[in-house]
1. Where is FRET efficiency 1/(1 + (r/R0)^6) of positions 160 and 272 (r between Cβ atoms, R0 = 35 Å, to 0.05) largest, in which of I, II?
2. Here distance in nm of label points 7 Å out along Cα→Cβ at positions 144 and 320 was calculated and came to 3.0; which of the structures I, II was it taken from?
3. Given a value of -0.29, -0.38 for log10 I(q)/I(0) by the Debye sum over Cα atoms at q = 0.07, 0.08 Å⁻¹, calculated from one of I, II, which structure does it belong to?
4. Given 19.9 as the derived value for mean count of other Cβ atoms within 10 Å over residues 168-175, which of the supplied structures I, II does it correspond to?
5. If we compute FRET efficiency 1/(1 + (r/R0)^6) of positions 24 and 88 (r between Cβ atoms, R0 = 25 Å, to 0.05) for structures I, II, which one ends up with the highest value?
6. Comparing structures I, II by distance in nm of label points 7 Å out along Cα→Cβ at positions 40 and 224, which one has the largest value?
7. To which of I, II does the computed value -15500 (helix-only ellipticity at 222 nm (-39500 (n - 2.57) for each DSSP H run of 4 or more, over all residues; to 500)) belong?
Structure I
Amino acid sequence: MSFELRTALVTGVGGQDGALLAAHLLERGVAVVGTHRPRRAFDDWRLRELGIADHARLRVVELDPTDAESCAELIANLTPEAVFHLAGQSRVADSFRDPRGSLSANGASTLNLLEALRAHVPKSRFVLASSAEIFGAPERAPQDESTPLAARSPYGVSKLLAHSATGAWRASFGLHASSAILFNHESTLRDEAFVTRKISRAVARIALGLDREVLLGNLDARRDFGYAPDFVTAMAAMAAQETPGDFVLATGHAASIRDFATAAFAAVGRALEWRGEGADEVGVERGSEIVRVRVDATLLRPFDAPLLVGDASKARRELGFAPSLDLAALARTMVEADLARERAA
């Protein structure tokens, strides 16, 4: 049975993934209704940067995903062929400050949308932006769809609730509901609160003589850094699959925060040497005594998994998923974008 996607609902369209997915769908002739939270000014800078803010087939509406009635009303009126649920609380660090808020934003919102679809458009297709944080601190690597789920952070727990609900509604009610288990995925549209964008912007400002150093947290944490446009393309492909399911999206290569910082500085021709250990470790510009990276103990999380790296064999096989940038190219792309922004400021 062929699947024709005419109208898609994308929650969190102003975020990195939402904006990139909207652009991908619009390019393929799909009408996109994107949502943002009410009572907040909608910042469309990502949509503007992608050149789709005024696209004729893009409409942006308010939606509080934690409000079940609002979800039901929007779904009933729109009757989309697909819903991509990307909105929510997206920062692990924030979840430690507001665990209840994370559970509501990520868990309850997913339940609301699944129930709205079940009641009003049961043939619609649902794709959840899940997270590798649902694995907690896994004993084996790489992680795939069969890895035991043992979330350790409030953020991970909130995503685990959403992920489990998606699978349960698929099994219990027959919804075409899939989860994209997303490992770290970055782009030039990343929010500055995320460590990769914090690094790329700091490197750009240091290269331009505007800043001197950057403060970071756990340099040893190793993550699987992919390129966000590759991930949203795979999520669109998930909706088109005849059979729903869960898919790990990852590159299969792990790098530390230290590695990412090294690659980012290399993008502007500056090599780093690492000295010291733990909270006293610093990144020094080679050939000088100039410190460019310091550890700030206040940025360390209560829990931080030492290694998250994914096996995306299923996604490669069934979705045609293929990571397009390695760590060096990813860091360079982000730094070059921030250099252009800082020069234009």
Structure II
Amino acid sequence: MLEKLQAIEDKYTELEGLISDPAVMADMSVWQKHTKAHAKLGPLVAKYREYKQAVKGSDDARELLKDKLDDDFRELVEGELAATAAKAEKLAEELKVMLLPRDPNDDKDVIIEIRGGAGGDEAALFAGDLFRMYTRYAETRGWKTEVLDANPTDLGGIKEVVFAVSGDGAYSRFKFESGVHRVQRVPDTEASGRIHTSTVTVAVLPEAEDVDIEVNQNDLRIDTYCASGAGGQHVNKTESAVRITHLPTGLVVQCQDEKSQLKNRDRAMRVLRAKLLELAQESQRAEMAETRKSQVGTGDRSERIRTYNFPQGRVTDHRIGLTLHKLDFILNGDLDELIDALITADQSERLKRVD
């Protein structure tokens, strides 16, 4: 590990020289490439230098202890040795995590699909709750959200909604939300006060770029129709809604949220590209000799990942056995504690495989 870290620091130093070289600065595209690479290595190099400083402090303290010291000074040096050694050990673990291979999708924007499952109207209402939770979470991180397609219900719920989240590292945070979310609460229409259990499915897809997925237009069947919605919403008399079928895979996407057929088509194509990218990546993973299984779940969409229990005000993530008694805060977009715990569990599992 130390050889790899030293090589990275050497590369960082080399890039430092390049981005301050007038000849390199004259070519803006090359200069930007080096600047980006330099910035990317910066946090790791800073951590490695901090680690080397801690190791040096430990070594210096050990050398001092070889000398004849008075009791008070020896006690002081022993304390310094214990502190620097503990710091070096902690930094070494952090460096191991930083050296883990990154998910190539982590920096991508995401497309999220939320669909009501078992539970009828109650499931649709909770789908609306999850949509608000995710959009509020995106707001707290300064990310932009855009609804691509939605199918609201008369009672204020959502049968399904597809929306995009754009922002630095959006996929790295949202990817752990894929799966079945279960809600336990007493519906407003339940006179006897009986708790109902409903489910909502969430799919999180990295948004594909043109370079990721090339779509042959001959493989598409594009249908247009009049948009419709609950309570007269989104209804129009022109065929602005778009449904795209990808013939080789059978994937179907649709969008009717915009009044413009062209805009609906563009949005539907974004969703289709994301789904095709996911299919391609799933195929690659399936071809690996050993199936990669993460502590945070298999990624199977049928897997129940989390329960929201309203009577007890708690949220339980079943993948890592974490229960938080802060349901209201979580539904209001306070997701960092949950997501941070899932990231830590994922990193821990990957470190075991490295070791």
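Derivation of every value follows stated rules applied to the coordinates shown; laboratory data play no part. Fair warning: this is a prediction, and the values are worked out from it, not measured in the lab. Cβ atoms are built from the backbone, for glycine too; each structure is taken alone.
1. Structure II comes out on top.
2. Only one of I, II returns 3.0 for distance in nm of label points 7 Å out along Cα→Cβ at positions 144 and 320, namely II.
3. Corresponding structure: I.
4. II
5. Of structures I, II, the maximum of FRET efficiency 1/(1 + (r/R0)^6) of positions 24 and 88 (r between Cβ atoms, R0 = 25 Å, to 0.05) occurs in I.
6. II
7. Computing helix-only ellipticity at 222 nm (-39500 (n - 2.57) for each DSSP H run of 4 or more, over all residues; to 500) on every structure in I, II gives -15500 only for II.
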